[in-house]
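Below: a set of structures, written as structure tokens.
Only the coordinates and a few stated rules stand behind these numbers; no lab work does. These figures come from a predicted structure and were not determined experimentally. Cβ atoms are built from the backbone, for glycine too; each structure is taken alone.
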Structure 1
Amino acid sequence: MQALRIYAGPKARALLARDGLQPSMVRLLPAAAGGPKGLLLGPVDRFLFGEWLPRSTHTVHLVGASIGAWRMATACLDESVKAFERLEHDYIHQHYEPPQGQKHPTPDQVSEVFGQNLRQFYGGRVGEVLQHPRYRLHIITARGRHMLHRESRIATPLGYLGAFLSNTVNRKALGAWLERVVFSSAPGELPFAVSDFRTRRVALNQANFDLALQASCSIPFVLRSVSQIPGAPPGAYWDGGLTDYHLHLDYRHLCGDDGLVLYPHFQKSVVPGWLDKGLKWRHGATRFLDSTVVLAPDPAWVKTLPNRKLPDRTDFTRYGPDLAARVKAWTTAVTQAQQLADELQAWLRQPDMNRVEAL
């Protein structure tokens with residue numbers, strides 16, 4: 001059974017038919033939020049950043065939210081293959097022991113442990129990320145507005161209810177509750193257009209790196225929001241997936257006539273925001289993705305994985321305190337995902353346009 005499916009927007013498909021997929025074409029790589037689902041992309045990440053992209057020399061923008069931000073920041077480290085292997089190990093083995101008498105760990109507890117883990121992971125190495133000779137990192141976070149400006153026991157649930165209802169009516173209305181704040185290692189304009197709703201760019205630096213990355217991973221009600229980020233406007237910062245779940249952003253001006261967005265993803269659909277997950281009419285491709293190539297697992301192949309699905313956050317509940325069982329299931333899934341990387345390498349050697357489907 002084939003594991004990998006390749007999807008392309010119309011401009012991307014024309015370029016692939018003419019020249020195949022070359023490292024020199026890639027202008028940007030997005031990396032979605034999605035928690036443990038991102039683990040499945042580890043073998044592809046190691047191949048792309050360890051072997052394939054180094055064959056070119058131009059600047060490449062890396063845009064990530066939540067686990068995607070963690071993945072893209074890891075890609076900027078020296079010896080990125082080893083760094084990706086450590087990320088995989090650390091993510092799979094993370095464990096939060098609930099307080100005595102409780103079924104689940106508290107948001108304070110998860111935030112404290114997760115923040116410590118991030119600081120240890122990048123300890124002494126933030127300079128490698130910020131000063132990478134080719135890669136420019138953009139970490140997406142969601143900053144609360146009005147009722148969501150500060151985290152509180154009453155206002156925060158009400159604020160997210162308002163955000164959900166507003167977003168259901170019109171995605172732009174989400175901007176009344178949350179604004180996109182992008183922490184960027186690159187000077188100047190962002191590598192995508194931001195006309196959808198209010199967006200700020202903040203320079204990513206040594207002082208705010210850890211907090212920006214933790215904020216991008218801070219799922220509401222699972223972790224605490226992050227505040228007082230150096231160089232950023234005051235307020236509560238949450239998971240970047242809230243505004244940009246799968247980074248369905250307007251990349252057209254960056255790609256021009258001969259550039260591509262290469263998107264290793266865990267599914268075909270590029271869903272705009274986390275609150276759009278249940279809104280199927282927003283899951284289709286738009287002109288924003290005309291120059292995008294999506295690499296994703298075949299849904300039928302996914303059913304061969306443990307539990308017949310991608311690893312996801314429900315596994316924390318499924319396995320409960322049985323850490324060994326969850327580690328085994330996730331490790332098995334990642335091991336099987338090597339097939340994705342192997343098939344990608346084979347297709348790059350002998351491109352077959354019959355394998356390329358419309359995005």
Structure 2
Amino acid sequence: MPPVRQPSCGEDDDAVGRNDVTQTRTRLISVEEGFIIPEVVDELRRLAGGVPSMKSGPIAGPFMPKLLDIGAGRIAEMDADGVDIQILSLSAPGVQKFDPDTALSLARLANDSLSGAIKAHPDRFAGLAVAPPQAPAEAAKELERAVTKLGLKGLIVNSHTGDEYLDDPKFCPLLEAVEALGVPLYIHPREPGAGLWDGLMAMTGFTVGWAYAVETGTHALRMIAAGVFERFPKLQIVLGHLGEGIPFMLQRIDNRYPFEIGVTGRTPLPRKPSEYFRTNFTVATSGMNFAAPMRAAIDILGADRIMFAADHPMEDQKAVVEEYLAIPLTDAERRQISELTARRVFKIAV
């Protein structure tokens with residue numbers, strides 16, 4: 001599949017879309033859509049002793065049939081709900097709970113299964129690779145295989161790995177590979193790490209709506225604070241849920257950052273925190289297809305840094321699409337968020 005042509009000097013991304021995307025209607029690309037394979041379910045079930053919880057990952061329950069279906073049933077539901085393309089990724093926690101050898105073996109199996117589904121339905125599916133951060137060098141090699149041999153479009157990491165985050169230098173081989181391959185890294189939520197667990201998980205009913213966002217948003221800010229984007233300036237990150245709350249706090253973060261740096265005497269970053277976010281991050285609408293935060297995100301980031309996601313099957317795809325289509329947007333904003341941003345970020349051709 002040929003890469004999407006990049007804009008030349010003086011040509012904007014929308015112009016590329018107008019020239020290369022020739023269909024008469026805007027297509028809806030949904031970028032955070034889960035799947036799982038039986039082998040990963042079995043290993044998660046073994047670790048959890050068969051008891052489902054917020055830590056176990058998907059090992060039972062109503063989502064399982066849809067997570068396991070990356071074929072005709074899923075496509076029929078997409079047709080019914082108005083979704084043209086799903087970008088699939090292994091459901092959280094992926095392979096990040098397993099010992100390195102098991103994780104690598106299951107990552108290869110998941111990537112091969114995903115590649116097979118995409119080859120069977122190339123106009124309906126694209127996918128993100130999974131690779132075990134707990135084995136950074138091996139993960140980098142698996143990512144390279146998944147991108148160059150299998151045609152996958154990026155990497156998904158489900159926040160912390162053994163309570164460690166991607167700002168740790170030990171993960172540099174994996175980040176180097178992501179940047180070198182020119183693909184995005186999607187940081188997806190999972191249950192909070194040990195440092196956040198007690199306080200966040202004590203609030204029953206607020207786990208998905210709040211704790212996951214705090215966990216994942218904190219991960220992203222750790223990367224900015226640690227200078228990851230100085231070492232890897234071309235590294236592109238995707239965050240779901242309209243950026244896990246970060247866009248709405250950028251002005252305050254920028255305002256207080258120099259004060260706090262001055263008080264502590266630490267060396268400041270060369271740029272404002274918001275500048276890294278605006279140049280190295282794109283957000284998806286998963287779980288946040290609501291009018292007020294969508295308008296705020298467009299005003300803060302621009303529509304070219306936002307792309308649609310339904311979070312299937314964790315959310316009701318039909319209801320989410322209806323919510324999204326009811327949001328007042330200009331035609332240009334709608335096309336950008338529905339299609340053009342995803343085509344650029346994930347290099348999806350027509």
Structure 3
Amino acid sequence: MKVIVTGGAGFIGSALTLRLHQGGADVVVVDKMTYAANPESLGPLVGGPRFKLIRQDICDAGAMVKLFAGIRPNYVYHLAAESHVDRSITGSQAFLETNIMGTYSLLEAARGYWGGLPRVMKDTFRFLHVSTDEVYGSLGPAGLFTEETRYDPSSPYSSSKAASDHLAMAWRRTYGLPIIVSNCSNNYGPRQFPEKLIPLVILNALEMKPLPVYGDGSNIRDWLYVEDHVRAIQQICETGRLGETYNVGGRNEHTNLQVVQKVCDLLDELLPVDRPRRDLITFVTDRPGHDQRYAIDASKLENELGWRAQESFETGLRKTVEWYLANSDWWEPLRQKVYAG
């Protein structure tokens with residue numbers, strides 16, 4: 001089994017790559033190696049016979065054609081994306097280029113490759129496009145996102161991901177390319193770049209720095225432990241129905257303020273200091289277009305494919321905090337050279 005993972009040096013991509021490799025697949029990671037990518041996340045695989053890291057921009061259409069011809073993959077897991085909402089507000093161009101045009105280049109390369117395959121390989125080839133629940137926009141106080149929820153993106157990031165979802169499904173319907181789309185809720189866990197909420201709070205709290213919370217902290221997210229997500233991704237790609245969308249969520253709704261408070265309390269337990277870390281919480285001006293609530297109904301995935309999240313938010317968050325405490329050699333270079341929190 002040969003698989004391509006785009007964005008495989010990122011947070012979710014590296015977790016998926018490690019899982020697929022452990023399961024016996026030959027894995028080729030294609031990554032532009034932007035600020036959020038970290039080859040250290042793939043350290044155990046480097047130099048091994050069943051792993052290859054290719055530094056390449058998915059927007060390079062010619063390079064993508066050569067990639068498929070050289071690797072001849074059975075599956076493609078497409079995770080490469082610019083993903084931080086705040087950065088999309090201040091610099092949207094990179095999001096449109098990578099998330100829309102990069103997906104287009106990849107789809108076209110996959111279509112050309114797939115069209116030339118012998119029948120047996122053609123029938124088993126699969127392309128999984130991994131996306132976000134943010135394409136659905138903001139929920140009110142009740143209800144859940146389903147696969148039938150109308151798209152209503154709010155930010156340049158979510159708009160670019162919505163566009164890429166539509167491209168993927170159009171290539172399925174127009175050309176018959178064997179595509180599946182997944183939309184996930186907020187991921188957290190080990191090896192997440194420290195600009196995201198949970199690692200940012202962990203590391204700032206360790207240094208007793210302010211813990212910024214947008215607005216009044218009442219915005220709600222559904223939290224999904226990354227290992228649960230990559231199990232879902234693999235299962236969707238291998239056994240999901242072609243042309244379908246599957247929502248992946250942890251059924252763990254918490255306000256941003258609750259998340260920050262839980263991180264503080266865990267750190268106070270595991271590494272006590274002279275005052276409660278909750279005192280570091282600082283409310284800051286809310287970001288533009290900040291969606292109030294996300295929550296996913298994962299019933300389709302659960303009922304059709306038998307997937308279940310194994311981690312509650314409490315167990316997953318404890319594992320996450322403990323990992324950051326034990327792996328400063330992974331995050332300290334990022335704090336010093338890339339993003340200081």
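For the read-out mean count of other Cβ atoms within 10 Å over residues 283-290, a value of 12.1 was computed from one structure; give its label from 1, 2, 3. Among 1, 2, 3, the structure yielding 12.1 for mean count of other Cβ atoms within 10 Å over residues 283-290 is 3.
One of 1, 2, 3 was used to compute Cα extents along the principal axes in Å, and the result was 57, 45, 43. Which label is that? Going label by label, the one that fits is 1. Taking Rg/Rh (Cα atoms, Kirkwood Rh), for residues 131-234 alone as the criterion, the largest value within structures 1, 2, 3 is that of 3.
For the structures shown (1, 2, 3), mean count of other Cβ atoms within 10 Å over residues 123-130 is largest in 2. Looking across 1, 2, 3, the calculation of distance in nm of label points 7 Å out along Cα→Cβ at positions 107 and 155 that yields 0.7 traces back to 2. Say we calculate distance in nm of label points 7 Å out along Cα→Cβ at positions 83 and 259 for every structure; which of 1, 2, 3 gives the highest result? Result for distance in nm of label points 7 Å out along Cα→Cβ at positions 83 and 259 over 1, 2, 3: largest is 2.
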